[in-house]
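Some structures are shown below for you to check.
All of the numbers you see were taken from the coordinates with simple rules; none came from a lab. Quick caveat, the model's predicted, so the values are computed rather than measured. Cβ atoms are built from the backbone, for glycine too; each structure is taken alone.
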Structure P
Amino acid sequence: MEISQQPKWDGKARAEVAGFKAEQVWPLLEDFFGLNKWFPALTICLPVEGVSGQPGCVRFCSGFKTPVDDHRDGQGTVNWTKQKLLTIDAAKHTFSYSIVDGNVGFNGYVSTITVEEEEDGCSIEWSYEVEPVEGWKPEYLDSFIDKGLEAMASKMEAALKEYSKIISQ
């Protein structure tokens, strides 16, 4: 009997944070237990185990909407995942994490987030790899991550602008 293995899906999104350096944006992202401050519609991000920012720590995230929610006939499911920090390198402004449990169907999911210096600010890159997800299409996941990252970058830019105003007074 042959078992067909579908290749993993992978993708990458990039968003600019204009006017701010990677070293200013990085602290907002390295707060592993603070994702709900930035990711759209994520209402809960709680520590499950470990210390935020140390490999092995786990966060619980819920309340976010996915592209397949519109196709669920209004079942009212609350989406949730548990995510484990795998690696972090503050000097290189990068970390990786995996989804270790959840109800959105992600198996073998690993993401890497990196903040890179740009000429007029910095950019955040979010790359991922995941086994094909039942009920999803790869473009759904690409769109989910791209829109989520754009919203995160926009919120971070606004927060940093506000902070800059306050400290310059």
Structure Q
Amino acid sequence: MTSTSNRSQVQIKPWSATDLELLYRLNAPEMLEHLGGPETDEQVLARHKRYVEIGAKGTGRMFSIVLLPELEAVGNIGYWERNWQGETVYEIGWGVLPPFQGRGIAAAATQAAIASARGEGKHRSIHAFPSVDNPASNAICRRLGFEFVAECSFEYPPGSFMRCNDWRLNLEQYL
């Protein structure tokens, strides 16, 4: 899946065993300031295993974000099933390394991931839960046509609660 950002073409590729180094690069304090901070090596390895296996389980997909034509991995994006307010929905989340932020890469990758989720025809909606203190991620939701539902309390990481915005996108109507 390829989409065009402001200056580069953006492709999302299914997460693979070779993406572990990228996950370590994404596990930086500046990348996770809105998500409880960096994980331990053990947590990163467990996350990588979940990312590699999720597609085969049929409960979502994880992707690396790659810039073309350089084939440089610059982030990740994915969606996974979550029970939210009594309904099974997809949740979507993304991260782009700091040198590549502000160039439309996350928005282009999010569009491609939404198209993947929509193509599965499994769930009616996909939700994003960016921190209320993360203006860039909230702006991506607005830009891509997500509907603001409400501010909410969200447990992430487990045992820690954060204030988030609940953004919902109807996959059946998304073009």
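Out of P, Q, which one gives 3.9 for distance in nm of label points 7 Å out along Cα→Cβ at positions 99 and 155 as computed from the coordinates? The correct label is Q. Could you figure out which one of P, Q the value 0.9 for distance in nm of label points 7 Å out along Cα→Cβ at positions 107 and 139 was computed from? Corresponding structure: Q. If relative contact order in percent (Cα under 8 Å, 6 or more apart) is computed to be 29, which of P, Q is the source? Only structure P yields this read-out. Looking across P, Q, the calculation of FRET efficiency 1/(1 + (r/R0)^6) of positions 59 and 91 (r between Cβ atoms, R0 = 25 Å, to 0.05) that yields 0.65 traces back to P.
Upon calculation of Cα extents along the principal axes in Å from the atomic coordinates, which of the structures P, Q produces 40, 37, 33? For Cα extents along the principal axes in Å, the value 40, 37, 33 is produced by structure Q.
For P(r) over Cα pairs in 10 Å bins from 0, in percent, for residues 19-82 alone, the calculated result is 20, 49, 30, 2, so let me know which of P, Q that is. Of the structures listed, the value fits Q.
Supply the structure label, taken from P, Q, corresponding to mean projected area of the Cα convex hull in nm², for residues 51-146 alone with the calculated value 7.2. Clearly, the read-out refers to P.
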